[in-house]
Structure I
Amino acid sequence: MCVSIAVVLSTGVLRAHLLAARLAGPVATSREESLRSYRLFAARDPRVLLGLDPEWTWGQRDLIELMADKCGVSADPAHTSGHDVIDPERTLVALDSFAARLGTAARKREPVLLGTGHPHRLLGFYAALADALSAAGCTVLTPAQGSSVDITTRFGLRTYNLDYVQGVALVREPGAQAPGGATGAHTHSPLPVRTVLAAAAEGGGPLPELVIGDHGWVCGAGQLGFEAMGLADTDDPALFVGEAEGRVSVVVPLDDAVRSDYYRPLTRYVLNRACLSQ
């Protein structure tokens, strides 16, 4: 048991940081954006399903109730404007569950895969996890590096290349930057994780026992039967539906697009709780 009094006290400090950085509390994501995502999800629009094929029928009201329960957004369908709100207590509870699963992976030295559709914001968070898991003896998987992935965007079909930065998978436009650079493309698509998992299987493994990330990396992996967990904003209902239906292990509700350095206290908190602090 590595949890100390300092860790217990840090919960209050982290709660204050979540609110000050607008990772929780009133967040930048608008109620209009979230309600639009719920409408599209209810219509099974692939842009917001993120690779998930829901087993249950989810109407917009069902999704509002789910997101109120999981995130703390308003449960009132008549509330249609303004900033969305994330309950910091729900974020803290989910971070503890996230850390517990991370600690289990480290103790068992499980092979893990990390990937992000938010490289400009969240790469540092995932890279620190990858480094700590590797130091604990986990194999951090990097299959299909350099592979091409065709993704439909609002600008039409675009071809991206898979790359890994500090053990974290992302996609970038061809020629955008030399492989290994920190920048990458923002994407919700599940196609990158499908490509990576297919390459791992075709290469004889190992396959990940845990996938960590966001957007399509989590939903795409969960839909294929891999244990997955990650971070999600209030306009990404797919991850929370995946959690409700049992295909996603843990989802941490927070704003996923604030400044990258604002996630550093979360990194320290999670690694400390997982007994992975360097």
Structure II
Amino acid sequence: MPSRTGTLRGLAGASHPLPGGAVTVIAVGVAIGVGLEPVRVLLFGLSMAAGQLAIGWSNDRIDAARDATNARADKPAATGAVSLRTVTVAAVAGLLASLVFSLTLGWRAALAMLVLNAAGWSYNLGLKSTVFSGLTFLIGPGLLPVVPYLALPGHPLPPWWACAAGALLGLGAHFANVLPDLRADAATGVHGLPHRLGARVSILVMALVLAAATLVVVLGPTGAPSTLGWFAATLAVALAAGSGVLGLRRPDSALAFYGALAIAVIDAILFVAAA
């Protein structure tokens, strides 16, 4: 049995800390940008963090047998570094905590957060192996700006470009995240949209949608883009192109995913500046 310290380390590793942490930080930045009160920003951040932890834990719990077959040493649930029961309890607790925190923002924001979390869980529960795998990444990140807007007085809806950019970023991140595991996934019966399109087409789609996300953030708001906006757009498009080239040269590397995260941070900064 893992020790208490080993269990905590295993839970941390099984939570997908990098993407989950990045999504949470970006979400908090968006909440600050739309003008939420500090206390409500904190509650929103806690809800998002708990939901991302739950999605990460559920992913590793559901995929434990498949990851063990692929000898994934980086998956604590598959190696036994943390028990499957512990990961299951943690995932359910995280989901419930996310719901409780989101309810403090009002039922409208809580409903949007529930759908956002449901998108992540539906991917883990089986949509990842279908042609609709990308749909969950369109819905979840596309709803990310909706939650803080609905938590504002009057419950306004976000501008269309905020949701469109979030959805495009999510789809691009999906392709970038799956690329290193295409062969291993296919060998164990996972045939999502990137697997069906193949590595080269997936890399092209990834680069195009990531670049499009930034252009939407820059060109979507009313008025002419600022110099900062054009500079950030140029940088993001260059990163998207670079991620595409890296993906073609090293399809088994996670560098393309890191590029996607960098573009997401740039777009979040642009959103805060435009909000």
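All of the numbers you see were taken from the coordinates with simple rules; none came from a lab. Keep in mind that what you see is a predicted model, and the values were worked out from it rather than measured. Cβ atoms are built from the backbone, for glycine too; each structure is taken alone.
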Work out the source of 3.0 here, i.e. which of I, II gives that when distance in nm of label points 7 Å out along Cα→Cβ at positions 15 and 71 is computed. II
Given a computed value of -25000 for helix-only ellipticity at 222 nm (-39500 (n - 2.57) for each DSSP H run of 4 or more, over all residues; to 500), which structure among I, II does it belong to? II
For relative contact order in percent (Cα under 8 Å, 6 or more apart), the calculated result is 26, so let me know which of I, II that is. I
Comparing structures I, II by distance in nm of label points 7 Å out along Cα→Cβ at positions 111 and 183, which one has the largest value? II
Which one of I, II has distance in nm of label points 7 Å out along Cα→Cβ at positions 231 and 255, as calculated from the coordinates, equal to 2.6? II
